[in-house]
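Chemist: I've put the structures underneath this note.
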Structure 1
């Protein structure tokens with residue numbers, strides 16, 4: 001099981017799963033859920049290597065491995081610590 005960590009809260013998630021629902025539980029704000037509005041931008045503090053590669057929508061939004069759109073990410077395995 002993978003884990004998303006924010007502000008001393010931890011949510012377990014299945015490996016190779018989208019992190020959108022987990023981030024929503026942790027309080028990340030969402031609007032469009034499809035990578036258009038960029039409201040769900042998160043900062044990856046630790047574990048960026050455990051996330052999927054940038055999607056085209058993230059590249060279009062000028063994201064990088066430390067800044068991601070929570071609606072677009074998949075966690076491959078391990079832990080990912082975020083801020084927003």
Structure 2
């Protein structure tokens with residue numbers, strides 16, 4: 001539920017980007033938008049949805065690419081499509 005939680009929060013904050021599960025069990029988020037709203041998303045992700053166990057959040061700030069039109073979940077495997 002972390003990906004959906006992140007997507008819903010990002011869209012509420014009018015941020016653009018993606019969220020995806022990685023093969024090592026971590027979640028990668030790429031988000032662009034207003035810096036204050038990015039900080040709000042970061043704080044929400046540190047808490048996570050109910051019943052989530054967020055161990056660590058690492059941040060890598062970069063220049064925006066402006067290539068996103070929305071905030072979406074990236075699906076990789078068969079189970080993600082169910």
Structure 3
């Protein structure tokens with residue numbers, strides 16, 4: 001069974017966050033989960049994750065949410 005989660009993050013820095021996370025997409029080497037990060041609209045970043053089991057889905061969700069949080073925090077800290 002394939003499990004899937006899709007979430008959207010609204011931010012004025014959606015493009016910057018998306019570009020910073022693009023190396024994390026694992027289209028070339030799929031394991032138990034596969035992720036895709038795209039800009040859904042001007043201010044909205046969409047992350048979709050597909051996984052073969054719930055544990056892999058939870059792990060991928062935790063990873064992506066943490067990466068988005070770190071990217072947002074770095075943008076905030078870079079503003080002077």
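Laboratory data are not the source of any read-out in this text; all were calculated from the coordinates shown. Quick caveat, the model's predicted, so the values are computed rather than measured. Cβ atoms are built from the backbone, for glycine too; each structure is taken alone.
Chemist: If distance in nm of label points 7 Å out along Cα→Cβ at positions 21 and 61 comes out at 2.0 when worked out from the coordinates, which of 1, 2, 3 was used?
Modeler: Values: 1: 2.0; 2: 3.2; 3: 1.4.
Structure of origin is 1.
Chemist: A further question follows. So helix-only ellipticity at 222 nm (-39500 (n - 2.57) for each DSSP H run of 4 or more, over all residues; to 500), computed for just one structure, reads -3000; which one of 1, 2, 3 is that?
Modeler: It must be structure 1, since only it matches.
Chemist: On to the next question. Work out relative contact order in percent (Cα under 8 Å, 6 or more apart) for each of structures 1, 2, 3, then name the structure with the largest result.
Modeler: Once relative contact order in percent (Cα under 8 Å, 6 or more apart) is tallied for 1, 2, 3, the winner is 1.
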